[in-house]
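These notes open a run of structures that come right after.
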Structure 1
Amino acid sequence: MKDKTKLVASGRPHGRPSHPVNMPVERASTILFPTYDDFLAGARSITYGRLGTSSHRALEEAVTALEVGYETRLAPSGLAACTTAILAFVAAGDHILMTDTAYDPTRKFCDNFLQRFGVETTYYDPVASRADIAALMRPNTKVIFAESPGSLTFEVQDLPMLADVAHDNGAVLIVDNTWSAGYFCKPISLGADVSLQAATKYLVGHSDCLVGTITSADEQIAKKIYYALLQLGANVSADDAYLALRGMRTLSARLEQHEENALALAKWLGKRPEIEHVIHPAFRSCPGHNIWKRDFTGSSGLFSVVMKPVPLPALKVFFNAFKLFGMGFSWGGFESLCIHVRPDHNRTAVEWKTGGPVVRFHAGLEDIEDLIIDLERAFAAMEQA
């Protein structure tokens, strides 16, 4: 099946002569079995609410189909998906390679939590060559972690190359695939061992719940993910699983509109005198653009621009003038967002150098003309400040 069909047909109720179109919410902690034999058989399926109900299995089935993986497990948030996936493969004394563009909470997890337990992290340039990555590998390197593209500065990473280096050295490749929503890119098909998402973003699509997904490439990887979640006691409510699955039904239609609006905004912003340059994977100027053309089938609604130098008071006026663009740390919902980000605060492998502020946009589902009017208003207010 094509992705559009998978999103509609996967994770649906089956096995009854009549059933609802979408999987209903099944909330449970205790699961009862009518006979001793059923109890023993249940130990191999759904046995306790923390391990999931049919609501969870339906979402996992749909995400697995979309990501073209072996199995998907759910986490309480995108960050929990990142941290659990790493913990599944490391022990005290191990080493991991983390992209220098990593989601800031993932970076803090490495620098604080993992360090306390004797796991060392080395940050690497997201556009480093095969030779450079191979030179960073150690005998105790267990994980290469990629985020492609990076969620602030959008460098697109060469996943097949990273997978080759990881596997040549006995490590696994974990990829944060949130930007593509599993729709525009298939990391597992490109060699990754784990593809994870903050389903909070595009899969949910309505900014109203927190969910993470962890999709494994094979049975061996899946067992490690499952036991990590089991031992950490991490679980997702049936209601949130239902909301994520319901959001997935319209994912293809929403992403097409997000993509269209983002490209229109990026092109319009690129012509503004206030903008130094646009950072969007679909633009030739974006690092890794050729890899994006090779490995992705489209682009989502998230991108950044580098503004020309502007005094902070004037920048504040720019943001305060918005009527439609909101200031919020998330993205992937139906609403447009715009925030000032500071990649220079989080780079250690390669220094981030730009003269002006970096502004990140998420193009929502509003009419593009209204969004442009909102931006014109903000630029006019900044000029008069």
Structure 2
Amino acid sequence: MSKLWDTPRSGTTPAVDPVGQAVPRAFPSSFSIGNVRIAPATVLAPMAGVTDTVFRRFIKNLGGCGLIMTEFTSADGVLRDQRVRGRYLHFYEDEHPISAQLFGSNPSVLADAARLVEDLGFDLVDLNLGCPAKKVVKCNGGSGLLRDLPLIRQIFEAVRAAVKIPFTVKFRAGWNDDEIVCVELARMAESCGLGAVALHARTREQGYSGNARWEWIAHVKQSVKIPVIGNGDIRSPEDACAIVAQTGCDAVMIGRMAPANPWIFRQIEQYVSGGKARAGADALVCPGERSSAEKMYDEPAEADRYQMIRTYFQMLLEEEMPGAEGKMKQFASWFTHGVPGGAALRKAIYDAKSGAEILGRVEEFFEARLPAQTT
């Protein structure tokens, strides 16, 4: 299967097929994993160094995200070290529904960690079979397990027997193009009682390069009855509709685009709300034909970017998280993208010595540019 239409960026014109006809598209308004209803049908992907409690609540407050997930977390680490547990599995009540993602390769350790996750009040627990990082794969974690399906089955069975909350898995298509296991793995997950699967439609060998091959998501969706979450190359609301149209997936998961454009979940919600709910169906129809001049969703203005950066940085400081200054500098490269004079702002942030100084430099930069909006 290949993509038969282009998905335009920045919400200008609707996707069209090769003969110029608008492609019929529908986006699910909600879906359920076990007894957990998720609305909208959008998921913030677990990302190391990104999806801590501050970023998760930040995304939640912007709107449009149905399910958030923790950073991927070592099962062995949270059982051995209280500090690791506090860092990776701390969350607030306003984050529900929330899923904790674990990685590891020992079935009994993962089962014990899943019990801990359930006891802490998480709504779901997820297994990471997708991380391509060498240090994780070297320990037979993440995508390293994709070459050992019998061990994956043991993990599935052990964790499923250990907890009552829904259990899910996020995985890649396979180790490489010669070892594609996504359909077999999804069927195994379903047979072991997992509530949903999420597929990042790349191989471990690809890492984050090349294009996600959405046809693998379609094959998985055709092979199982449990919900399938599509992940990979969703950079705009148009892409979100296109992946649903092409694969039939039940929800979309967004990773690297979230820190680059934190508004993307809200933009998807705006984009699909222009359609009409189909009678008797839990879906929203994405707009099929619009004038190229008509706005489909809000694009952030410079004042919006200022408010976004200031809000996130203030949240980091209020949380008093270790390494908050480093996190502010890390996110500056994403958040200042598209800001006129952004290079100067980034340099000012990188040169600052404290969190308060970073926030002050952000305020000085924007107040000089936007005096009417910021006074």
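What follows is calculated from the coordinates using simple rules that are stated; it is not laboratory data. Model, not experiment: these values are computed from the prediction. Cβ atoms are built from the backbone, for glycine too; each structure is taken alone.
For distance in nm of label points 7 Å out along Cα→Cβ at positions 228 and 356, the calculated result is 5.4, so let me know which of 1, 2 that is. The read-out was computed on structure 2. As an exercise: FRET efficiency 1/(1 + (r/R0)^6) of positions 92 and 260 (r between Cβ atoms, R0 = 41 Å, to 0.05), calculated from one structure in 1, 2, equals 0.25. Which structure is it? Checking each candidate, the match is 1. Supply the structure label, taken from 1, 2, corresponding to helix-only ellipticity at 222 nm (-39500 (n - 2.57) for each DSSP H run of 4 or more, over all residues; to 500) with the calculated value -12500. The structure behind it is 2.
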